[in-house]
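A.B. asks: Several structures are given next for inspection.
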Structure P
Amino acid sequence: MIKPRYALITGANGGIGKALCTAFSDEGYHVIATDKQDAACSDLDFKKYIVLNLSDYVNNEQYAANKNLEISEALPSHQLHCLLNNAAIQILGSVNSLTRSDWHTTLNVNLQAPFFLTQSLLPQLENAKGSVVNISSIHAKLTKPNFVAYATSKAALSALTRSMAVDLGPRVRVNAIEPAAVATDMLKAGFNGKPELLTRLENYHPVKRIGEPHEISQLAVFLASDKSKFIQGSCIDISGSISNSLHDPIFEA
């Protein structure tokens, strides 16, 4: 009898989170979906849903202990085959306007929670010879005005990925995905009534479109699989080559 594989996915109710749940479920994993909402989205594919507020997880040790116990109880074999740190918050603001709360919240959710979750679940990950996949961002390397908190958190998440991979060695693989723009409901909502701006964004990518959530999730499935056993500490660009493009307003004029 084949033992079930388990995947824990944070930010499951979001666009990429839903795609991750579907992809890992299709691959035969028992998906433990987590998000801060009290209920899972109606179209979410999962075996168990756990309410998990990542800010509280970082700031409140008792809350974290309770959630760690809840997660452990969902892993009957004491094995976790993949932890997907997908949840993120994007608070826009300049150096002048960001508040201390903005800064701390961004780092708590985007950086500290992935570290503490990995640390807490390390025994289960080791038992399964599992892996961690962090969903970072193109903003880890390239950014634009008003993304200072988000970009800093994602740059740190990619650095954390590399550092944990070195620290954990053969025990648990740790990799990251750095997507550019992805066609989630949240992104598309930002272009409501402004289709010409979305078209402009698409055309700026050399492939003439933005990414799709399933493209991120399929890469995550590969990174969690035995097919990628020698990939350790990698931060993989998935950007339609926009990360190779120099913005040249003179040329574009």
Structure Q
Amino acid sequence: MKILAIGDVVGSASIDYLARKLGAYRAANGVDLICVNGENATQGHGIVRSDADALFRAGADVITTGNHVWKWREIREYMDEVPTIIRPANYPDACPGSGCVIVDAAGARTLVMNVSGLVYMDTLSDPFDAVEKMLRDNAGRYDLAVLDVHAEATSEKAAIARAFDGRIACVWGTHTHVQTNDARILPRGTGFITDLGMTGPVDSILGIDCGVIINKFRTRMPVKFTVPAGEISASGALFTLDRSFRAVSVEAVTL
């Protein structure tokens, strides 16, 4: 079984890029499940209904999100309507949508989960407890589980992966927009990478216009983030699992 996880998508041009690339990559590599983090898909912050629809058409089976998920009000209703777009499970239960979804991939019931870290992030409930609850509540309903940890601190992502080593098939980090060079298989068989990177403009700072970000750092004043035009690159990770859903290969990839 092969699972492709794609890093944070920034802007509409990046969605168009995936629409041109994902189908061919899936066919060439025999990918069974594609998970895409879409929390920056709309103008660099959040995601609206039309962009979520476009990501699904591009080839995403599940869209995960993160701390910018509530930027646009319309996504609240959409999340209740479409179970395959999920938000961090450690948001309060009163929030729209769900932190996980079970989808069929190559005949296997796959539990896709999403949590947010706490270090330098919004104050939410414990992500470790949130993962435990999702695994417990869905016991007997899934064959394997995968997890998107949307977090700033590399140590926090690694700690969550290690805590669930052997219980979750794949754990990947998102949010920093920089692909890490540590794709690996943990001792009990979990595939892990600290951060997938992003899908966005190459000539940018984390997908946003360089001048805008430089101005923000130099003046400390509020700025309007804009996504620049130009060459797009998509990064992520390809996980290969054996018949017992243990990782046998984890590869950082660039489309």
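A.B. asks: Looking just at mean count of other Cβ atoms within 10 Å over residues 168-175, which of the labels P, Q belongs to the structure with the highest value?
C.D. replies: Going through P, Q one by one, mean count of other Cβ atoms within 10 Å over residues 168-175 peaks for structure Q.
A.B. asks: Another question about this same structure. On FRET efficiency 1/(1 + (r/R0)^6) of positions 64 and 152 (r between Cβ atoms, R0 = 25 Å, to 0.05), which of the structures labelled P, Q is highest?
C.D. replies: Q
A.B. asks: For which of P, Q does Kirkwood radius over Cα pairs in Å, for residues 120-175 alone, calculated from the coordinates, equal 12.2?
C.D. replies: Values: P: 12.2; Q: 11.9.
Among P, Q, the structure yielding 12.2 for Kirkwood radius over Cα pairs in Å, for residues 120-175 alone is P.
A.B. asks: To test your reading of the models, identify which of P, Q gives 0.94 for Rg/Rh (Cα atoms, Kirkwood Rh) when calculated.
C.D. replies: Matching structure: Q.
A.B. asks: Please state which of the structures P, Q yields -12000 when helix-only ellipticity at 222 nm (-39500 (n - 2.57) for each DSSP H run of 4 or more, over all residues; to 500) is computed from it.
C.D. replies: Details: P: -12000; Q: -8000.
Here the read-out was taken from P.
A.B. asks: Out of P, Q, which one gives 0.35 for FRET efficiency 1/(1 + (r/R0)^6) of positions 136 and 208 (r between Cβ atoms, R0 = 35 Å, to 0.05) as computed from the coordinates? Working shown, then result.
C.D. replies: Values: P: 0.90; Q: 0.35.
Attributed to the structure labelled Q.
A.B. asks: Starting from the value 15.6: which structure in P, Q was mean count of other Cβ atoms within 10 Å over residues 40-47 calculated from?
C.D. replies: P
A short reminder: the numbers here are calculations on the coordinates, not readings from a lab. All of these numbers come straight from a predicted model, not from anything done at the bench. Cβ atoms are built from the backbone, for glycine too; each structure is taken alone.
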